[in-house]
Structure P
């Protein structure tokens, strides 16, 4: 049975900290646009207060979340218990992208270890929290983090990453601009 809350409680924060993976969902306003759902990991999520969260976003093949947040701000985060008692936690809110050089960057960046592949920090104000049973979520064993993204970034180098972001991360798949440019 789903339960709703107006803020992130201590029990929610404790659950979030234990998870090795989370999902980010966003969508454009256009009914013809595509809903984006991205898995994230690497100890990149932080609860900043009972109403605010942030995650460190790495360079990737697309930048849909940034485009959607720039257009309408809507974002949902989902955490699933893949070990231990079953549980699903969703955080609903409105967010924005913070880029290096932004006046909030230094304050936010101190919460993370910043690998070379860092692209931006996504910040969201949470207005609704939902928990549900998670009975059908399978059990999985966490074997560790992948190092592919950082190896890829090191191989590209700083200039190569900037070129890649210019070519692949400035426009969404639906033609929306991202916060990068």
Structure Q
């Protein structure tokens, strides 16, 4: 059994991270994810369920970790989420991308931006100039330094979670972290 404790290197901060939940929540869950990864797609509804169960006891953070060698649309999907973030719609785009994971090429990304009511001219400029590629690279490199080697990878209160990703086991680990605070 692997008992090595692996810690999150880059601390969560409100000025750089995408966060749902209160900074005073006893549990912070960080996900390094890839919008095209089928395992991230399977984890997405579980995260929603965990948020529902834990409510204000959970702060959820998403960081980009596109595996571009195996997921050709992951980088552009991450860029679309970041372009939406600048327009105040990160979480809406995040959800939309996971809910439409089978269609992530550029024509769909533009359609999703339109469906979310984004300023399409700004979105298209940001996408064509890869305005947020550096931001995504920062997330990716922070993940590498924190020991991320696949997606999804989760950290509970800055400690990598290595347990099962079934809802019952995951919730138990999150509740345990909440009770230890």
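All of the numbers you see were taken from the coordinates with simple rules; none came from a lab. Since we're looking at a predicted model, the values are computed, not measured. Cβ atoms are built from the backbone, for glycine too; each structure is taken alone.
Assorted remarks:
- Structure from which 0.25 was derived, FRET efficiency 1/(1 + (r/R0)^6) of positions 108 and 132 (r between Cβ atoms, R0 = 25 Å, to 0.05), options P, Q: P
- For semi-axes √(5λ) of the Cα gyration tensor in Å, for residues 100-147 alone computed as 25, 14, 8, the structure of P, Q it came from: Q
- Source structure of the calculated read-out (distance in nm of label points 7 Å out along Cα→Cβ at positions 44 and 68, 2.2) within P, Q: Q.
- Comparison of P, Q by distance in nm of label points 7 Å out along Cα→Cβ at positions 28 and 124 - largest value held by: Q
- Which entry (P, Q) yields the derived value 28 for relative contact order in percent (Cα under 8 Å, 6 or more apart): P
- Structures P, Q, by distance in nm of label points 7 Å out along Cα→Cβ at positions 76 and 156: label with the highest value: Q
- When distance in nm of label points 7 Å out along Cα→Cβ at positions 36 and 52 is calculated for each of P, Q, the greatest value falls to Q.
- For the set P, Q, ranking by distance in nm of label points 7 Å out along Cα→Cβ at positions 116 and 164 places Q highest.
- helix-only ellipticity at 222 nm (-39500 (n - 2.57) for each DSSP H run of 4 or more, over all residues; to 500) derived as -7000 - corresponding label from P, Q: P
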